[in-house]
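Got some structures for you, see below.
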Structure 1
Amino acid sequence: MDTLDRKIIRELQNNGKATSKELEKRLKVSDGTIRFRMKRMVKQKLVRITALVNPFSFTDGILGFVGMELEKRTHQKTMEKISNINGVLTVCNVTGRFDLLAEFFFESRQELKKFLIEDLSKIAGINRTETYIILDAINKWIELPELNK
């Protein structure tokens, strides 16, 4: 990723609806160069173009993290299983007192309860969990989870 790639990304972060023609004028490079670089960055999974929502705009929405201590070093397999659960946004292998940290968003307490009591208990090797609910945040945007993964 070079300086021009970073400038294109910065412009799109400021205005995700900017066209390649608008970026051409701002960055003083051709429209074709902008489109080529965007296509390359998407293909290489350096960027992803998506719509994000403010999780706090949902009246009953619950955003949080669950830390998990594992019995064995099965991080990758366990991460994949957890990432397939509806409502899970991200699963991370972390340092500290937990082995994994998962970020979640649920639209109701019932969905959160199902996740914590039913879904996670089906995954072998999770020794202990600790859940953190986010009460408020600044500049927090998420992808809206699918209704049924």
Structure 2
Amino acid sequence: MSEAHGTSRRWLYWLPAIVVMAAIFLLSSQSGLRVSEDAAVDKPFRITGHLLAYALLAALLLLALSGGRRPRARDVLTAFGLTIAYALSDEWHQSFVPDRTGRLDDVATDAIGALAGLAVAWLVLGLRASRHERRLGTEA
């Protein structure tokens, strides 16, 4: 595989994370976004949405940073930092949207989701790399 092809392919790992970031931005731009007027119904959906969105974002950032290979600790820390920076910027963005507020407790929820997503991605990418290494070892 040529160096140019490998570089262009590596950038493809970033596309899913960019799509998720765009989706978060678009949802955050919605004025008064609610599932229900009843807070007892709306709040659990909002929390779940934050957890899942930021778990997915963190996992996809880890995939992009590691290039699909076994992630290093530096990749995990960078993915976490980028996810939290995006969560902070998202809450700041929401402070300008009518009927929305920027809330630090949402960033804390996002951080919990990010940690869960990173744990799952770390395991999946690590298992995938181990399987690939074993396959290479049996072919030699």
Structure 3
Amino acid sequence: MRGRISALVWAAAAVLLTLSLVLFPDTALEAAKDGMNLFLNVVLPSLLPFFILSEIMLGLGVVHFIGVLFEPLMRPLFNVPGEGAFVLSMGLAAGYPMDAVITARFRKGELCTRSEGERMLAFSNTADPVLTLLTVRTPVAISGPQAS
């Protein structure tokens, strides 16, 4: 019974959202444009360099070097392989999506176990300073100073 009520609530919410898009198309279009503008001007430029840099470092084998170097620190401290230092550093620099992407790559490449991957995500999933600074300035950069 509880699942059926939940499904009805979700269905009603979907119908209301669809109706709001049909009834207010100008507002919906403006919001979509703002969202795309935000993504193209803030999110993509702040994350793309980190995605490219991490792929280059993974391809060149720098991650394995970092793993060997930091194994004595990462294993006793977090009980993860030394490559976890790379996940931590990229997580601190690039934030939420980057550490998850790298951890998933480590899992697929069998560089860590499932429990080690979960631990890496737990300590590296942070609000990074770069993305935070870029998004804090976003409202002014996109729409200009607000008139009082």
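Quick notes on this structure:
- Highest-scoring entry among 1, 2, 3, by relative contact order in percent (Cα under 8 Å, 6 or more apart), is 2.
- Which of 1, 2, 3 leads on distance in nm of label points 7 Å out along Cα→Cβ at positions 29 and 53, largest value: 3
- At a computed -27500 (helix-only ellipticity at 222 nm (-39500 (n - 2.57) for each DSSP H run of 4 or more, over all residues; to 500)), which of 1, 2, 3: 2
- Top of 1, 2, 3 by Kirkwood radius over Cα pairs in Å, largest first: 3
Each reported figure results from applying straightforward, stated rules to the coordinates on display, with no laboratory input. A quick note: this is a predicted structure, and the numbers were derived from the prediction, not measured. Cβ atoms are built from the backbone, for glycine too; each structure is taken alone.
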